[in-house]
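Values quoted throughout were computed directly from the atomic coordinates according to the rules given, and no laboratory measurement underlies them. This one's a predicted model, so the numbers in the text were calculated from it and none came from an experiment. Cβ atoms are built from the backbone, for glycine too; each structure is taken alone.
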Structure 1
Amino acid sequence: MGITSFLEYLQYQKRYSSHTLTAYRTDLEAFSQFLETEYQLSSEWDQVNHQMIRYWIVRLSEEGLTSKSINRKLSCLKSFFRFLVKEGNITSNPMQKVMAPKQSRKLLRVITEEEASYLLDDIPFPDDERGRQEKMIVSTLYNTGMRLSELINLRVGDVQVQNQYIRVLGKRNKERFIPVSGTFEQELKEYIAGESETRQMAQDSSFFVTHRGKKLYPKLVYNLVNKYISLVSGIENKSPHTLRHSFATHMLNRGADLNSIKELLGHSSLSATQVYTHNSVDQLKQLYNTAHPRGEKKS
C-alpha cells in the first residue's frame, strides 16, 4: 500500500478536488524519486526517517523553492505518513521530528473601497452582452468573496435572488449560502432578465458561459479581472483572488466579526481567516501615521 491507495482515499473518502489530488501526486512522486536516487528505497516507507526528509528540504531549498512551496509539500507528506500509520503500514510517523521552514508573513494586497466603488460604478464596461457579463463576473467576485473555481462552477439554480442568497459548492463539496441584498441584488435581477432573453437558462446550466455557450475557464476569468483592476489600481496582483481578499478585508474594516467572514469565505478553520486581521492592523497604522499629530517622525 502506498501512493495510489493514499490518493484513492483522498478522492473517494475525503473528496479532495482533482487539482489537489494532482498536486499531491506530483509531490509524492518527486519525494519517491528522491528516496530512490539518494537511498535506493522504492516504496519501503517503513525505512524512511526524519533525517531523509530534512535532507529533501535542504535539496528543495537549494533548488530555489520558497518556504511556502516547501511547506505545501511537507503538508502532503504529513497527510501521507498519517495515512500509512492509520493503515498499519508503518509504526511511527517520521514527520513528527521534522520542523517546517519559517515563512515570512506577507500582507495581502487588496484594492481600496474607493477603487472598488470606481470599478463597479464608474468604469465603462462595453455596452453589449459580453460587457454586461464581464461586469457581472467582477461584481459577483467582489460582492460574494467566492473563489474562482466556485464562480466557474456556479449553476443557474444556485442563484436564488428571490430568496436573497447564492448557494456555493466549495472545497471538498462543502456547501454554503451567501446573502444577496442591496445594489448587488438589483444587478443580479437585471442580469438574469437580460440573459433569459438571449439564452435558455436551465436550472442545471452554468450561470456564466463563454460566447459559444460553453463553461468558463480560469484563464478567461483571470484575464478579464486583471484588465479591469488595472484600470483602477496599481497593485501588483490583479487576480480574482484579489477581489476575494478585498471582500473580506473591507467587511472586517467595517466591523464584521471573523467568524462571520469565515463562514462567508468557506474556510474550514478560523486560522485561515485571521490573516485578514493583519490587513486591518496595517490600515490602522497608516491611518494613525497620517491623522495623528505625533504619528509620523519629523525629518
Structure 2
Amino acid sequence: MIGKEEIIKNKIKEIYDKDIEEISNRLKIHNSTETIEMEDIPTQAIKQKNDSSMVVGFNMLKQDEGDVFISAGNSGALLTGATLLVGRIKGVDRPAIAPMLPSYKKGLMLLDAGANTNCKPINLLQFAQFANIYLKNIYKIEKPAIGLLNIGTEETKGNDLMKESYKLLKEKSEEYGINFVGNVEGREAFSGEIDAVITDGFTGNIFLKTVEGFGKFVKRSLTESLKKNALSTLACIPALPGIKRFSKKMDYKEYGGALFLGVKKPVVKAHGSSDEYLFYFTIKQAEQFAESKAVDTLKEEFEKLK
C-alpha cells in the first residue's frame, strides 16, 4: 500500500485495533508524501510529483517490485504514468481503459472508457485488436464478436471518426483475425450477441457512466416498488431468489475496475467512487489479470500482428 504512512497506520489501528507490525505478513506500506489530485494536469503531475503514490507505484511496478498496480486516482494521470513510466507495448499507439460490463448471459468489454478523448481510426483498430486478443486468450472465446459503437448500423452512419474507423476495421479485420460485426447501436450492445464494443474515450466514458447510472435507477426503483406496502412486500417473497440474482447481475461493482490494455505491465483503474465492496472485486480482478499473464500474451500476439 503506497501513501502517507502515518495516515495509513492510524486507519489500520482504527479498523483492526492492531498495529501494522501485527499484520505485516499481509500488508506492507511504502511511504509517499505527495498526492496527485483529480484537478491536476496529468503530464505535469507525473513529471513534477515524483513522490506521489502513483509515480512511486509505477516505478515499483517497472522494477518488478510488484505484479500489478491498482489506483482509483486521476484517470489521465494514470494513463500518462503508465505510458511514460511503465511504457507501451511495442507497436501500440495508445493504451485503452477496458472495463467489463454486464450483458445478457455474458460480459461485455468496452474500449475505450475514458483514456483517450480524441482518437484516430488507427486507435480504434488497435482497441479492437486488444479486445480480440484478450477475450480469446483469457476468456477463451474462439471468435469474439466486436462491434463499433455508433448511432446506426449502416456503414455510412456516424461522424468522420466512426466512418473512417468502420472502413479501416472492415479492411483489416480478416488480416488481423478480428470478427468485426459492424456498427452497433447502444440499445443492442447488451443483447448477448456482442463481446466487445469499440469507441473513442469521450463517447465510451459517457456510455459507461450512463449504464452505471441506469443500473442504479433500476435497482432503486425495483426496491421501492417491492417495499411500497405490506402486500407487495409479501407477494415478492417467493420471487426473492430471482430478484437477488437479477440485482447481482445488474451490479457493476461485481465486475471490478477497468484494465489498462496496451502497457507493458498489468495496471487496473479502480472506480473513483469505489467503496470497500467494489475495491474487493477490483483487487480480485487485478489478481486474475496478473496470474493470467494477459500482458505477456498481448505482447506476443500484438508483435505478430504488427
Calculated from one of 1, 2, helix-only ellipticity at 222 nm (-39500 (n - 2.57) for each DSSP H run of 4 or more, over all residues; to 500) reads -14500, and the structure in question is 2
Comparing Kirkwood radius over Cα pairs in Å, for residues 157-196 alone across structures 1, 2, which is largest?
-> 2
Distance in nm of label points 7 Å out along Cα→Cβ at positions 45 and 93 derived as 2.6 - corresponding label from 1, 2 | 2
Kindly point out which one of 1, 2 the value 3.8 was derived from, the read-out being distance in nm of label points 7 Å out along Cα→Cβ at positions 13 and 229.
-> 1
If Rg/Rh (Cα atoms, Kirkwood Rh) is computed to be 1.04, which of 1, 2 is the source?
-> 1
The highest value of distance in nm of label points 7 Å out along Cα→Cβ at positions 69 and 269 among the shown structures 1, 2 is in 1
Mean projected area of the Cα convex hull in nm², for residues 37-132 alone was computed and gave 11.7; which structure, 1, 2, did it come from?
-> 1
Rank structures 1, 2 by FRET efficiency 1/(1 + (r/R0)^6) of positions 149 and 237 (r between Cβ atoms, R0 = 35 Å, to 0.05) and report only the one at the top, that is, the highest.
-> 1
Taking 21 as the value of relative contact order in percent (Cα under 8 Å, 6 or more apart) derived from one of the structures shown (1, 2), identify that structure.
-> 2
